[in-house]
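Input: structures, listed below.
Every number in this text was worked out from the coordinates using simple rules, so none of it is lab data. From a predicted model like this one, the values you see are computed outputs, not experimental measurements. Cβ atoms are built from the backbone, for glycine too; each structure is taken alone.
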Structure 1
């Protein structure tokens, strides 16, 4: 295994100072059996190719870094803190591309117990970008098992994800998942920006992989000055809205739901509940048909 334990580290020149000082005792970067490979060998019929493989277990991270600009009257500083663990990750990624087409495949042999928390800030005396309460989790119950460890064939992956794009149309296929057993994950974050001459912006969001077929946006709130937008809903793996609810600061509310046959419909109403538009599904595209006979595609 790999273990790096640093109490305090400082790198400095005439313009910048970088300080690494873990917030807790013990190992700050730890892995067992870490292996990473990268290959860019040419593949027939593709103009570029990249293959990556990552395999490790028992990960533990505690990485706080501070950057400070030196010799400036309005100095810029940046901080990054990452804390996390993972029981096991064994993943292969292949990326192929040519004119008008690309293909990305991800073979997951193990992805268990990933739990990352992070925050970051960039600021000077009057402006700031802040990313706080970032939390990422991922876990799959299945692990690749070699049915015959004595032959030369490797164990088949537990999960397979393939993303193919041809002429700007993307198709996503998966293997190894069912409605009750799938690779699940979640993401939550809180972002804010305060810049000179621009209204403050705040974004909070929480999302998860709701099923083997859906990505769920549990909540998202965007505010910019006096404007706001609240969103929640689900999208499928092709990025199409399955259901959604959106509300802005003026009280306009958009609701989209999918029927038993998969066809989506909904309404847009104002703050008084009066209908402003109907939502209809036109060959996979959502269209707003306004009461004044105009229309708009979402």
Structure 2
């Protein structure tokens, strides 16, 4: 084994990310811009349009508001202010609503039939974050829908689902939690990439320590390196180890031993969420009430289960 410490295990690595988080968290002009864009997009008519042409636009702007709350919360927590967890809960709740919009138009528009697009963009990250923070009323139904969609599409779309190994990793991980075997497509070469070792050693906790260290390094590498579709290039997931936290949570739920490892990514304060996720009443979710009301007007009966 190489005894040289990788740069991602350096104690200053997390600190180097704070300026970017601060810049993103304090851009009030951009926040106001997206608030106006939500209002504007919610006036779009469905007449002669697909659901995606309306709700895809609303989704985009709702996601931008989610990003603002997530970055604000991450910056506060990393700066020692534990009240930042409230912003992280708000941001995740808003992103769950964006996932609802995405899943709805994906399921209703005929051109998306047989394509695994429900599990796309930053929603796998949100799923991991939900498991890590205890937002199970979103995590479990969303994971079930993603798995259902995976099999409906005969093992996932080659582009939408398999471009980043992170996506198959997350779905397979949540399959373990839900007791569903995820059989990845045999015609896709090495679909899990560096995550394969986690499942190779799933039943051998004594071998998992190095594997967890390796995927921590992978997270850090993919937060700074462009090209080949890195999974963690977008804040706050650059420094928020949601997939590692989800791995520990899911193995704990299954009664499995998991070794604790020493890695800078896991020593940052984002790795220690409050024990209980305080769900936000629908009428108190900030900044997206106009989008919620538009959705409820168009879909009085639930389309998805969260």
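Taking distance in nm of label points 7 Å out along Cα→Cβ at positions 34 and 282 as the criterion, the top structure among 1, 2 is 1, with the largest value. Here Cα extents along the principal axes in Å was derived from just one of the structures 1, 2, and that gives 66, 65, 38; the source is 1.
Could you figure out which one of 1, 2 the value 2, 8, 12, 12, 12, 13, 13, 11, 8, 5, 2, 1, 1, 0 for P(r) over Cα pairs in 5 Å bins from 0, in percent, for residues 58-201 alone was computed from?
1
Here the criterion is relative contact order in percent (Cα under 8 Å, 6 or more apart), and among 1, 2 the highest value is seen for 2.
Source structure of the calculated read-out (FRET efficiency 1/(1 + (r/R0)^6) of positions 74 and 146 (r between Cβ atoms, R0 = 41 Å, to 0.05), 0.95) within 1, 2: 2. Between structures 1, 2, the calculation of mean count of other Cβ atoms within 10 Å over residues 218-225 yields its largest number for 2. When helix-only ellipticity at 222 nm (-39500 (n - 2.57) for each DSSP H run of 4 or more, over all residues; to 500) is computed for each of 1, 2, the one that comes out at 0 is 1. Could you figure out which one of 1, 2 the value 2.7 for distance in nm of label points 7 Å out along Cα→Cβ at positions 106 and 186 was computed from? Structure 2 accounts for this read-out.
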